[in-house]
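Next up: the structures, one after another.
Just so it is clear, none of the values below were taken in a lab; they were calculated from the coordinates. What you see is a predicted model, and the numbers here were worked out from it, not measured in a lab. Cβ atoms are built from the backbone, for glycine too; each structure is taken alone.
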Structure 1
Amino acid sequence: MKHRLDPLLRPKSVAIIGASTRPDSMGAWSLTNLERGGYTGDIYLVNPAYTELKERRCYAALSELPEVPDLLIFAVADHRIEAVLDEAINLGVPAAVLMSSLNLDEDTVPALKARVQKKAADAGMLVCGANGMGYYNVRDKVWACGFDSTEHTMPGNVAIISHSGSGMSGIIDCEARLRINFAVSTGNEISVCMDEYLDFVLDLPETRVVGLFVETARNPAGFRAALEKARHRRIPIVALKTGRTETAAQLTLSHSGAMAGDDATYDALFERYGVQRVYDQDEWATTLIMFAELHPVGPGGLVTLHDSGGERQLLVDLADAAGVQLAELAPATLEALSKILPPELPAVNPLDAWSRGGDKAGDYMAECFALLLSDPGAALGAVLHDRAPYGKVYASYLDYMKIAYEKALKPVALVAARQGTGHDAKVVSSTHNGFPVLDGVRSFLTGVNALFNYRDYLSRELRDIVPANSMALAAWRKRLAAGGTLGEAESLALLDDFEIAAARPVAATSADAAVSAATLLNFPVVLKSAQPGLLHKTEQNGVVLNIRDEQELRRAYAQLDEKLGPDVLVAPMITDGVELFLGAKADPQFGPIVVLGFGGILAETIGDVVFALPPFDASDAHRYLARLKLRPVLDGVRGRPSACVDAFCRMAARFSVMVHELGGMLKEVDVNPVIVTENSAIAVDALFVLQ
């Protein structure tokens, strides 16, 4: 299948400018890597210092080449790059690999990087880099990289796309269990961004999983489109995203010259498209191996076999902390295990089945593991045994897995508590045959979670999104186009027009008018200042709760009038509910993002909220709420009734549709609090800040 990046990633001819015999130079490694990768196209070497290099003719200049190459690999110093680029553009070279950082000690303005980027853009040249390590298109035999590397054999099944050069090489050069199909260090992305490489590898028939090392998305719309393509193709993506803290985000800015973006927004983005997020390179590599090599994962949880009581207990603790579902064994499985286990060992998952050893110990362990894996609640099984001396593996451990798989036809892995070697022949061959040998229980459990989460993501039904009222949309788009900020009354009216249950306060500008409003609404009531420009009333003591009669109301009005002004709102007092929160913000990269969680003062103190891309449906809202630390409060505690979570989730879904439809006009939205009672959910305060 043809792709826009073919001249860059599948070139029919390659020229190396700065080709060299100097050991460990970029010019030497660029040629060596093309040869090691088995490149079958024409290779042209350019360096006026040579007439011949490694039995290949060497040309003095690009203009002397017998043809215009598809790809030019730069292996020259930064001060020469601009002149070479000008020559290449004049000749019509369509693509280049730039591994240099593009920094000059005494540069002019604009700087070299900006000049190179503009020239490449004006010429329509496809550039990999700069400030990267090139790429390895293993499946098409093009290794366009100027650094040392390990061997990569075809066919691979894992694609790596990394903003970090070391993030790429630190994985593909040190882990033989990963079969690399394609890997690229995208660097500063002066021409081609991560989303285009992702689009490319998703078309490769061998690609089974993609790993992303993400600093930022320089083309957010393209990134979302590529993630949607992966979702449609059912190809899992495992992402290692940097910039979770403010300091890390600032380092990302200085390293790549792009905004890192709000980390919570990326969580929402990844959740929408089924991207599995990991947090270090051990987790990244392990999870990629598991997706690439394991047999498909069905419904159920994890079962594990141990030869150590202590390590079994550790697994229970770590699985609980990681949120990994351990399968609850069926009565029939427990009975079968009890018949073969010695009396001192309980039949339970995780299972410690090692007690007395003997000549038949291997057969006995294999039988126990087969029973575990055959349980109807088991989706995935693991043998958790430590490595043999020198980081090797005992053949009997591999036999456990194969015997159990043949009986249960469910995926299995061998996991060691500590790091072993990823280059042992048995380890590599077993992994590539569908029986991964892994290291590190935490990393393994991260991978299990990713497998289960992606399985569940694919099984979800299509979202049942209820569209917004077209008349309400037209009316409010006209109003919001004026910009500014909506006061509470107008904000609540907007929510009500989008079928989001909202308290409707009555405006008043005198004590008598406030009393009339309270009589209409019935006591008890809430009195709030409505002075223009007052955005956070509570902080200015502009809210008086639970006013029970006219006398209290007149006294409260007098206090607000004196301090903040005569304009007030009178609203019904809603009690006996849990305060939740709905909000939205305009993300500079990905547009409107919805925030939901616990409200009132909790929204500002403990920050128990989750972020989501709109629109979503009520079932999605239920899943988001399940992530909140205080979620059990909604089920009722200490005799209090449970909150109507269904009502809030329906409200959140309607809110997300509203935000999606009006997103380009909204800067910030706060609906806080939403009072969720035993039977309903109602918004009692809101603030809309417009673009």
Structure 2
Amino acid sequence: MKKYQPAIVLFLVALFAYGLLIPRLGFYWDDLPISWIGYQLGPEALTAYFATSRPVWGVLYQATSRLVPQSPLYWQVIAFALRWACAWIVYLVAARLWRDKSSLALGIALLFLVYPGFDQHFTAYLYSHFYAVLFFFLFSFWCMLRAMESPGRYWAWTIAGMFFSALNLWMTEYFFLLELARAGVILIAIREERLSFRDRVLRGLRLWAPYLAVFTLAVFSRLFIFNNPYEMGLAGVEESAPLDALRALAWNFKVTLRLVLRDAWFKMFELPEIENAEAVLRSYYLVVAAVVLVTAAGFLPTSRDAKKTIWKNLLDGMWMIGLGVLLLALSGWPFWLIGFTPSLNWPASRFTLPFMFGVALTFAGLIALIPWEKARMVILVSLVSMAAGKQYLTAQNYVQDWETQKNLFWQMTWRAPSIEAGTLILMNEGALDYYADNSLSAALNWIYAPDNRSDRIPYVLFYPTTRFRNALPDIEPGLPIHYDYLAGGFDGNTSHTLSFYFDPPGCLRLLDPEVERLDRLIPENSLMRYAARLTDPNRILEEPRAAMPGVYGPEPEHGFCYYYQQADLARQFGRWDDVAKFSSLALSFEDHPYEPAEHLLFIEGYAHDGRWERAVEISKRMYEVSPEATGRMLCQLWERVETETASSQERSEALSSVKSMFACTP
């Protein structure tokens, strides 16, 4: 049992940090496009998607997509298992390098496991495959150490290590240069062997040679066969002033190290904006307390390491720091060479992933320099428990974002039961934290074209602020749109556009091209006032063809937003009796937050139903929220009402009242 105690401790800490909310987590960011391509468009499309950048990694995706269903639950479990497995291998490697420091080896693994700089674990479909490659890399280290311990099976273990090293090197560039840290691992592994300097160098080179050969072959293959997705190289250095380029590189190096070693740990003290914050914080404190108990219990039985001199402890700590610094120095080159600085902001925080092992070793080495054992344990337990609690809070954020994204598409299908192929969707960004417009395009096609298996992509969703002047040449009608999805292409036109605005807890709104282009409550820098002019409601068909995937179920309860969407759909097709009926049902939900622009629909519906007093009453209430922001909209709406409704005494009185109230001019 004692043999597996570190594995159990790592599992329990991983469970508290990443596992408690697994049933409520979903697909995020690149989970959606890659899984949609792999599962819906088929293996050939997945091959095309990875063909230009990471073809070998694409083979891994093809294999896993055939074996695992397209369900967030399965992928969250797999990501959890692989994250734990990587930490377990880190422990095994550290425990072999420092055999009398089992507690610090466990500390290294725990710091690696809960490192707070990397906060994208819950994007499980994507990062399960990253974790698989990271596991291959770490497992190759372990195989090498086993080969050194087992002369009789040296080549069996070495060939296994070379194989897993090759998988890492050929699949992705994230951990590519970390392979060179193998020399440091070998140096530490043979540090106590009684060898002359010459013999030590020769032994190290013999142990490294097979892996160096694999690395050299991988370098040549990347240079001459496979293009790197980031186009890494020294072209920028060659084309600019060399000294300026080197200064920029040195600055990037310094900023990155400060970020991964210092700033990442300060993230533990940031509290996210979460619904039901009080209940969430109570559960957060329980998680931290549970991790404290688990890690303390895990350290106590292993803390009776062999007593060594202060000098020996210092020396071991320096070896840990040295290997950690070497790993840190090698981790960032895939990003530094393209002038990119890793960040702690989403989604750039993914670039902290290669730094985790180096950070864990560096911190453990610094802690090892502390001469008091209890102080070492207190610091380790505190860091691990706070970081695990932070990961749990991050999971709460992801749960909330998944629910918001599901709510977005349920409302879209209520408002648009079917959309003509070739339609461009424009939508504001900011409503979702962990999705790009590229992600939402995948969900859009998954829902509205569930049977499509061709390389013709029927729909695309753009954030205008992201795509303006590149994929979206301008926010004007009549412009052709082509978007390359790697696995296929979208061809459309800006005249075939639906513009939606989503600012929860407000409802999703299909922007009215006549009225909401004047909506000053929509931030101008969102570009959605301009996008509103492109909306063509005729792209929406009433026949229900959209099919919500099972992972988006069950359908939410029918509340304010459901009846709002039904009323707006009825308005599009001129069913004014239904508009008034659904408007009354929507307004019966008093707990919905007041969003002024949502009431434009109700005003128009009641006016067409002849309920003029009610229409004027809602208009007045809306105007009082912000006369400057809503006045022009209301004037434009009532001008349309005047054009489209029959003359009557009540109508004339209502029109006279609102024109005077809002100072409308012809």
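With distance in nm of label points 7 Å out along Cα→Cβ at positions 487 and 519 as the yardstick, tell me which of 1, 2 scores highest.
Numbers: 1: 2.3; 2: 3.2.
Comparing 1, 2, the top value of distance in nm of label points 7 Å out along Cα→Cβ at positions 487 and 519 belongs to 2.
Compare Kirkwood radius over Cα pairs in Å across structures 1, 2 and report the one with the greatest value. Before the final figure, lay out the partial values.
Values: 1: 29.1; 2: 28.0.
Top value of Kirkwood radius over Cα pairs in Å, among 1, 2, belongs to structure 1.
Which of the displayed structures (1, 2) returns the greatest value of mean projected area of the Cα convex hull in nm², for residues 167-462 alone on calculation? Provide the component values of the computation, followed by the final result.
Details: 1: 16.3; 2: 22.7.
Once mean projected area of the Cα convex hull in nm², for residues 167-462 alone is worked out for each structure, 2 has the highest.
Match the computed value 9 of relative contact order in percent (Cα under 8 Å, 6 or more apart) to one of the structures 1, 2, and report its label.
So the calculation was done on 1.
When distance in nm of label points 7 Å out along Cα→Cβ at positions 263 and 623 is calculated, the result is 5.0; to which of the structures 1, 2 does this value belong?
Numbers: 1: 2.3; 2: 5.0.
Computed on structure 2.
Suppose you compute distance in nm of label points 7 Å out along Cα→Cβ at positions 31 and 271 for every structure in 1, 2: which one lands on 5.5?
Numbers: 1: 5.5; 2: 2.7.
Checking each candidate, the match is 1.
Any idea which of 1, 2 comes out highest on mean count of other Cβ atoms within 10 Å over residues 23-30? Could you put the intermediate results ahead of the total?
Values: 1: 18.4; 2: 22.0.
Largest one: structure 2.
One of 1, 2 was used to compute helix-only ellipticity at 222 nm (-39500 (n - 2.57) for each DSSP H run of 4 or more, over all residues; to 500), and the answer was -11500. Which one was it? Present the calculation step by step, with values, prior to reporting the outcome.
On the way: 1: -11500; 2: -19000.
Label of the source structure: 1.
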